[in-house]
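Each structure below is given as structure tokens.
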Structure 1
Amino acid sequence: MKQSIKKEAIRIITICFASVIMATNIKTFVQTGDLIPGGATGLTILIQRAVETFFNLHIPYTILNLSLNAIPIYIGFRYIGKKFTLYSCLMIFLTGILTDLIPSQVVTYDILLISIFGGIINGFAISQCLRVDATTGGTDFISIYISQKSGSDSFNLVLVVNTIIIGLGGIIFGWDTALYSIIFQYASTQVIHMLYKQYQQQTLFIVTNEAAAVCEAISNISNHGATIMKGEGSYEGHERHVVYSVISSYESQKVISAIKEVDPKAFINNIKTEQVKGRFYHRPKD
């Protein structure tokens with residue numbers, strides 16, 4: 001019970017922290033550079049600027065962003081997980097309120113620095129949410145839904161969708177803004193790839209004399225099975241077992257540590273896996 005309360009408390013604190021980071025990034029780097037971040041956030045900013053430019057009206061960020069997130073929230077609630085979606089709604093709401101309340105600040109006027117570092121900060125904030133099973137809304141819901149269905153990382157697909165949104169901004173406000181926004185989005189996506197690895201896979205080849213114990217260790221930590229193959233060491237000519245398994249990248253270090261505890265002499269080859277077809281276990285979102 002205490003462990004569960006601690007986990008939920010960490011989850012809420014992380015979401016609050018990420019919302020502050022994201023809102024501050026919007027009111028500093030994004031606003032100063034007139035960037036369009038992509039996703040529901042970018043579409044919100046794009047509509048805000050278009051309405052202000054052509055109709056001289058200001059629409060609050062929170063109201064507009066919540067409206068644009070209605071369909072993604074439904075997808076999350078219906079197909080991903082109820083608690084996951086509720087925590088995501090908390091992130092969306094807090095980010096919106098803080099974006100409306102935090103005053104604008106200028107860190108630098110260098111548009112290239114704004115694009116790169118703004119993108120890095122944006123990716124970091126999104127990754128923190130994903131790490132505690134929540135999202136910043138918009139296309140993140142869609143990417144996780146597709147990732148669960150396909151069994152592979154789909155954030156590059158989201159980069160394509162966001163590029164289309166940014167292209168609309170380029171048509172309306174000029175291509176300099178759009179091109180720098182693509183740099184922003186690319187930097188953000190690469191940070192997410194680096195920090196969030198749930199839908200990335202690693203292939204393990206383990207040469208061991210404790211094959212059964214190694215398989216049990218893999219199963220206990222990752223809930224994945226393994227295949228045991230017989231082999232022969234070329235140097236000593238002794239019989240060896242090779243354990244083959246594919247696991248999620250974010251669990252790989254825990255699995256490798258457990259294998260080393262079972263068999264300190266195990267030889268482990270850890271290979272990045274591009275794509276897996278067939279049954280591959282993903283922990284469900286709650």
Structure 2
Amino acid sequence: MELKLKRPIAFLDLETTGIKVATDRIVEISIVKIHPDGKKEIKTRRVNPEMHIPKETSAIHGIFDEDVKDEPTFRQLANGLHQFLNNCDLAGYNSNRFDIPLLAEEFLRADIEFDVDTRKLVDVQNIFHKMEQRTLVAAYKYYCGKDLENAHSAEADTIATYEVLLAQLDHYKDAEFKDKDGTVSTPVVNDVSALAAFSEVSKNVDLIGFIIYNDEGKEVINFGKHKGRLVSEIFKTESSYYDWMMKGDFPLSTKRVITKLKLKSSSQGNMKLF
């Protein structure tokens with residue numbers, strides 16, 4: 001089965017110095033770009049992260065400081081990469097929680113605004129976990145009937161993710177899914193918008209999900225002691241909380257979101273009733 005596309009979709013995978021979106025950096029990026037006519041472009045590039053790669057991380061992906069010391073930095077690659085991803089929807093494995101937020105963070109460090117609001121985001125892991133609940137290696141074996149060679153190589157993982165999604169479309173054709181409210185649907189269909197909606201776990205306000213929308217469509221905190229409380233309420237009753245987040249180890253993209261919410265809360269508080 002081939003994907004039905006209205007515009008290109010880019011499957012991506014990052015190998016990084018660690019798992020913290022706010023502070024870790026990319027050491028390898030691989031993108032498989034699929035065009036509506038079926039044309040496939042693959043770009044893989046190692047990146048100098050400008051920081052030490054911890055040995056426990058290198059033990060996973062096999063990339064060491066010596067391997068990337070002469071590679072370009074992300075800032076040097078940013079313009080070309082941004083152009084390559086222009087007008088693309090995005091897909092990956094655990095990409096909504098990690099790869100896309102970290103990539104957006106790298107772009108912000110390079111002074112480039114990476115807009116995701118106009119893109120559909122398909123997280124193949126979320127589809128897999130909702131329908132079967134299992135890793136990329138297991139998913140590849142289950143759906144494609146093959147062992148994944150070179151797991152944790154960015155290119156091998158990216159291509160495997162693309163193949164898994166194609167197999168999921170065949171495997172779950174006409175398969176029913178019952179959500180927590182008891183609503184039954186057939187969600188795994190050959191449509192990027194529908195796949196993006198089904199692979200979404202929460203309605204994130206920021207990329208990583210520190211702030212989410214509640215059932216009423218209002219912004220709420222999604223971590224820590226204030227989890228579930230309205231952001232606007234926190235900013236009014238505990239003004240220092242905004243400053244704590246801005247000074248804390250949060251992604252730049254999250255700080256931009258809370259700044260907008262802070263300004264929105266302040267402007268609403270200053271409104272006069274006539």
Structure 3
Amino acid sequence: MKDLNFNLTKDIVFFDIEATGLNVLRDRIVQIALIKYRPDGTHEELEMMINPQIPMSPEAIAVHGITPEMVKNKPTFGQVGEQLFHFIGAADLAGYNSDRFDIPMLMEEFNRIGLELDISIRNTIDVQKIFYKMEPRTLSAAYRYFCNAELEGAHDALADVKATVDVLKGQLVKYKDVDYIDGDNFRTKAPIVNDMGALSAFTTNKRVVDVTMKMKYDSNGVVVFNFGKYIGKPVAETLAKDKQYYHWILDKEFSTQMKQIVKQLVKDYEAKQS
């Protein structure tokens with residue numbers, strides 16, 4: 001909608017960052033792009049690569065394609081932070097998933113160089129939240145979209161099951177021969193087919209090991225911790241060596257699924273060592 005102008009009473013900065021990883025406290029910015037819109041209708045762009053001075057995760061590199069070699073001679077955040085801070089000024093902030101990721105990470109980076117990005121003086125607009133709120137992901141919304149009808153008796157178990165069946169049938173029709181393109185622009189050819197094995201493969205997050213997401217697969221396919229003091233460390237090897245932590249997991253309120261997986265991982269690891 002290039003012909004639509006924002007109704008502004010103050011500057012607003014749309015921005016996006018790429019980083020060494022997804023931890024807003026520990027990871028660092030490697031690229032930032034900003035566009036400032038002013039009430040007079042003008043706008044200004046700023047984009048720069050940044051040397052994070054810490055390693056990048058392989059997962060992050062796979063997503064944004066920025067390698068350590070590409071940023072090793074770029075300025076550090078400490079060298080460009082003041083420029084970015086003054087560019088933003090007192091402007092409102094906007095982005096996609098910015099409330100959860102971009103803004104918190106930028107605040108941490110400014111804090112490390114003694115600058116405070118005060119959110120209380122500005123509006124923050126997360127475009128993703130608008131999308132999710134206006135396009136709800138409920139069963140009733142799915143039934144309306146795929147079946148072109150209102151769901152009656154929602155939250156009655158049998159009615160919900162029948163509606164779910166109808167929604168899947170509607171999806172099989174609507175998405176027949178439709179390719180899927182993910183957030184990284186990778187294309188999967190027509191994944192929605194009338195085959196339960198294929199549908200399971202498409203909807204299963206292969207990075208996640210357990211439903212509570214306490215463990216995940218790293219870029220080498222090794223199960224690693226996704227929480228706690230051993231985050232990023234191999235589960236099997238770590239717990240085989242730290243039996244106190246192993247028993248702590250088994251005794252605490254972690255999911256049954258996680259405990260079963262942990263037991264099997266440690267058992268398999270110790271069998272290989274013997």
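Nothing in this text is a laboratory measurement; each read-out follows from the coordinates by a stated rule. Nothing here was measured: the structure is a model prediction, and the numbers come from that model.
Supply the structure label, taken from 1, 2, 3, corresponding to relative contact order in percent (Cα under 8 Å, 6 or more apart) with the calculated value 17. All intermediate terms of the calculation are to be shown ahead of the outcome.
Working: 1: 21; 2: 17; 3: 10.
Going label by label, the one that fits is 2.
Calculated for structures 1, 2, 3, Kirkwood radius over Cα pairs in Å is largest in 3.
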